[in-house]
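Below, each structure is written out as structure tokens.
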Structure 1
Amino acid sequence: MPKRSIRTQLLAERRSRPIETCINSSMEIQRRFLQSDLFCRAECLALYSAIHNEVLTDTVFTRAIEDGKTLVYPRIKDDELEFVEVLSLVDLAPGAFGVLEPKGSQLVPIEELHLVVVPGVAFDLAGHRLGYGRGFYDRTLAACRADCMKVGFAYDSQLLDALPAAKHDQRLSVLITESRTLNFTV
């Protein structure tokens with residue numbers, strides 16, 4: 001099935017999920033992540049602002065701040081993502097495509113990121129992800145340092161056996177759903 005068809009189908013399914021289901025599943029995904037060595041070892045991590053029933057990241061935000069980690073969010077600048085340090089959720093405001101973006105000016109170079117939590121529309125058993133089709137995260141992940149962990153958050157319903165993948169598509173290191181953690185680095 002072509003990427004566009006997969007994207008259309010899974011976005012419609014995700015948007016139709018009851019909000020209570022999204023919240024409960026998001027809490028479990030975040031709990032699994034927070035209990036992992038991935039979170040414990042990351043000193044500088046990037047989160048995303050959830051839209052359209054994406055897996056939420058607010059619990060991770062709170063814990064990262066409490067633990068004194070450097071926390072950044074992406075902001076679209078031209079055709080790239082730049083990362084800005086965020087100390088409070090009030091530091092976020094609607095930006096491109098209606099997604100909350102950081103308002104601040106404290107840029108953090110991509111080379112300083114230890115872990116990037118990546119959103120997506122669909123994911124597969126080989127670590128591929130299907131985003132919204134503009135390539136922002138693929139370009140960003142390609143520029144990350146080699147040891148940066150690329151972690152996807154997804155509902156079980158977003159996980160497919162295989163996705164069509166192009167040469168420029170970046171693979172994840174780990175995918176966390178409400179029922180399992182898939183490690184693609186082994």
Structure 2
Amino acid sequence: MNHSHIPDIPKAFPQLEAKCKEIGFTMPSDIYIGTLLKSLIASKPHSNILELGTGIGLSLAWMIDGLDEQSKLISIDNDPELIGIAKDFFGNDPRVQLVCTDGSNWIKSYHGPPFDLIFADAWPGKYSELNETLKLLKVGGFYVIDDINEQPNWPDGHAEKAEKLVEYLKSREDFTMTKMDWSTGVVICTRRI
């Protein structure tokens with residue numbers, strides 16, 4: 001299988017990659033996680049989606065491409081510059097709500113409908129407020145995290161945190177888990193009950 005050919009790249013993706021270089025954004029999402037998110041979201045029509053960690057919007061571009069017209073997506077980031085860039089690209093899409101706030105506080109104060117998919121690409125929802133985040137998923141909903149394989153920019157001790165996170169998710173009886181040694185290391189958990 002040829003992994004180098006990626007079909008249906010979102011229209012905004014090349015411009016977002018150029019913007020990463022322009023502003024020196026060094027934590028872009030891997031293109032392969034984008035393709036996976038698009039496929040998972042497309043499997044959930046009329047869905048409610050949450051992204052924790054908008055970044056510059058690379059994953060968001062793929063996620064939006066997976067949405068149908070009746071779906072909604074909330075994306076959270078605490079960096080006003082990055083949210084501003086994402087709004088420039090996606091702010092006119094009525095299905096998308098971009099929120100600049102502290103992710104931990106947002107998770108703890110959210111009282112809306114549960115989510116069909118949560119992509120946790122930031123500390124909140126992944127390494128903090130994990131149980132609160134998992135409670136926000138519908139039965140059958142996906143919890144997706146990437147960057148589980150050791151990355152060159154990780155600080156000392158982070159590999160152990162990632163390993164403990166995976167072990168904890170594996171121990172949860174209310175979720176099934178798939179670990180993939182692919183892209184940057186991906187875990188997908190599906191809520192069972």
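Taken together, the values in this text are just the output of simple stated rules run on the coordinates, not laboratory data. Not measured: the values here are computed from a predicted model. Cβ atoms are built from the backbone, for glycine too; each structure is taken alone.
Points worth noting:
- Structure (1, 2) behind the derived value -8500 of helix-only ellipticity at 222 nm (-39500 (n - 2.57) for each DSSP H run of 4 or more, over all residues; to 500): 1
- Answer label among 1, 2 for the case where distance in nm of label points 7 Å out along Cα→Cβ at positions 84 and 108, calculated from the coordinates, equals 1.4: 1
- Computed 18.6 for mean count of other Cβ atoms within 10 Å over residues 76-83 - originating structure among 1, 2: 2
- Among 1, 2, structure where relative contact order in percent (Cα under 8 Å, 6 or more apart) as derived comes to 17: 2
- log10 I(q)/I(0) by the Debye sum over Cα atoms at q = 0.29 Å⁻¹, for residues 92-131 alone from the coordinates reads -1.01; which among 1, 2: 1
- When mean projected area of the Cα convex hull in nm² is computed for each of 1, 2, the one that comes out at 9.9 is 1.
- If FRET efficiency 1/(1 + (r/R0)^6) of positions 100 and 172 (r between Cβ atoms, R0 = 25 Å, to 0.05) is computed and equals 0.20, the structure in 1, 2: 2
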